[in-house]
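Below: a set of structures, written as structure tokens.
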Structure I
Amino acid sequence: MAPRKSSYRPVPAGFFSAGTVAVARALLGKILVSQSPEGRTAGRIVETEAYLCDDAACHASRGETKRNRAMFGPAGRSYTYLIYGMYRCFNVVTGPKGVGEAVLIRALEPIEGFDLMAMRRGVAEPKALCSGPGKLVIALGIADLPDGSDLRKVPLMVAEERAEAVGPGAKVRGGAGTAAAAGIKVTTRIGISKDAHLPLRFYLEGSPWISRK
């Protein structure tokens with residue numbers, strides 16, 4: 001895949017406060033941009049899962065602890081956790097301050113920094129770079145991102161592409177109409193045993209970049 005250069009702007013200040021399920025849907029089509037000393041990587045969000053405060057699968061369902069403190073706000077901050085003792089998962093905090101809710105980012109469509117992502121992941125196949133929550137954390141180099149980081153600022157930002165990045169008169173990929181145009185598929189979440197029946201997984205219908213069909 002050819003290298004790509006673009007410019008981005010952070011999502012509006014109130015974006016993350018619309019409610020967890022609404023944000024899980026609205027994140028589809030947005031860009032996750034990581035800036036590191038090695039270079040910039042970016043991917044379009046194509047799959048998310050919502051975790052609610054009264055949801056048994058949510059880390060915050062039993063109250064605030066040192067581990068999950070970042071989940072209790074404010075909205076628009078980062079929350080990561082370790083799975084299988086070796087992989088980290090990245091979440092966007094979405095509940096109002098004091099309410100532990102978040103959206104797990106499950107998969108990205110890589111759009112910038114392919115060579116750097118491939119080096120970090122040790123794979124060359126583009127569809128394998130970010131097709132899972134642990135994979136995308138490695139590909140974007142964000143495993144050591146501190147919990148509570150502001151996701152409207154570098155080094156990790158949820159963003160939209162600037163119109164000038166794609167040329168005058170062109171449609172902005174990842175803009176407001178992208179997810180609606182592609183269609184959003186709603187299913188149950190993956191890899192959990194508690195409240196597994198809840199329809200809280202969202203992905204862009206027809207996307208070849210999701211973690212699992």
Structure II
Amino acid sequence: MFWKRTIPLAIAFVMGVLMALQYYVPHAQSQKFLEKMTQWDKVIAGFAVFIGAYSLIHLHWTRIRRKVAGWGYSVFVFVGAALTIAVGLYNGGDWFWAKQKENTLFDWLYMNVQVAAGATIFSILAFFITSAAFRTFRARTAEATLLLIAAVIVMLGRVPIGAMISQYVPSSADWIMAVPNLAAKRGILLGICLGAIATSLKIIFGIERSYLGGGD
């Protein structure tokens with residue numbers, strides 16, 4: 001089991017340290033190293049796409065074979081994927097290696113199916129956010145009351161009726177977004193960055209090994 005555990009940990013340690021140090025080494029070789037690793041990253045990402053496609057196919061084929069609830073939607077996954085790949089390869093009369101054309105059937109599918117489906121999902125998400133905001137903005141505590149007041153000011157400041165009520169409503173909304181909201185946003189980003197650094201160090205030093213599989 002040496003090659004399954006020790007070698008991957010050693011590779012992660014060496015590459016992690018080198019990638020961290022190259023940002024602090026002002027040398028041409030350091031820049032070349034970054035460019036080479038970026039190219040390898042693209043290659044690995046390409047293989048990851050095939051692994052993701054296999055995982056998707058395996059998941060939906062299993063659902064169809066076992067006739068689980070909603071397995072009919074999995075059929076549409078295969079139909080849609082096959083149709084999109086076919087019209088993508090058949091580039092408006094020329095094969096995909098020819099010059100890319102515009103206003104092809106592939107473009108029509110993207111604009112009238114993919115974009116429309118995405119807009120539908122986001123419209124449903126808007127109603128979900130509205131219902132979640134209604135449940136959240138109940139003034140049960142002082143903090144919830146402050147959040148409710150700030151949310152009302154920001155919403156009114158983003159629509160014409162806010163300026164009709166008072167000229168201070170839009171300016172107050174801008175101040176809330178530029179000062180307290182930005183401060184909280186930066187605090188959250190700092191926390192995310194610290195968490196990413198901590199996770200990276202755990203991976204480099206072999207403390208976090210979930211990427212090896214097996215959960216240890």
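Throughout, read-outs are computed from the coordinates displayed, never taken from laboratory work. As the structure is a prediction and not an experimental result, all values here were calculated from the model. Cβ atoms are built from the backbone, for glycine too; each structure is taken alone.
One of I, II was used to calculate helix-only ellipticity at 222 nm (-39500 (n - 2.57) for each DSSP H run of 4 or more, over all residues; to 500), giving -4000; which? Intermediate results must be reported in sequence, preceding the final value.
Working: I: -4000; II: -25500.
The value was obtained from structure I.
Where is mean count of other Cβ atoms within 10 Å over residues 10-17 largest, in which of I, II?
Details: I: 15.6; II: 13.0.
Largest value of mean count of other Cβ atoms within 10 Å over residues 10-17: I.
Comparing relative contact order in percent (Cα under 8 Å, 6 or more apart) across structures I, II, which is largest? Walk me through the intermediate numbers first.
Values: I: 27; II: 19.
Looking at the calculated values, the largest one is I.
Looking at structures I, II, which one was distance in nm of label points 7 Å out along Cα→Cβ at positions 58 and 202 calculated from, given that it came out as 1.5?
Computed on structure I.
State the single structure among I, II that was used to calculate mean count of other Cβ atoms within 10 Å over residues 122-129, giving 9.5. List each step's numbers first, then the result.
Working: I: 14.4; II: 9.5.
This value belongs to structure II.
Hey, FRET efficiency 1/(1 + (r/R0)^6) of positions 66 and 114 (r between Cβ atoms, R0 = 25 Å, to 0.05) derived from one of I, II reads 0.10; which structure?
Numbers: I: 0.10; II: 0.30.
Derived from the structure labelled I.
I, II: which one has Cα Rg over 2.2 N^0.38 Å, as calculated, at 0.95?
Values: I: 0.95; II: 1.52.
So the calculation was done on I.
Assuming 0.65 is FRET efficiency 1/(1 + (r/R0)^6) of positions 18 and 50 (r between Cβ atoms, R0 = 30 Å, to 0.05) as calculated from a single structure, say which of I, II it is.
Details: I: 1.00; II: 0.65.
So the calculation was done on II.
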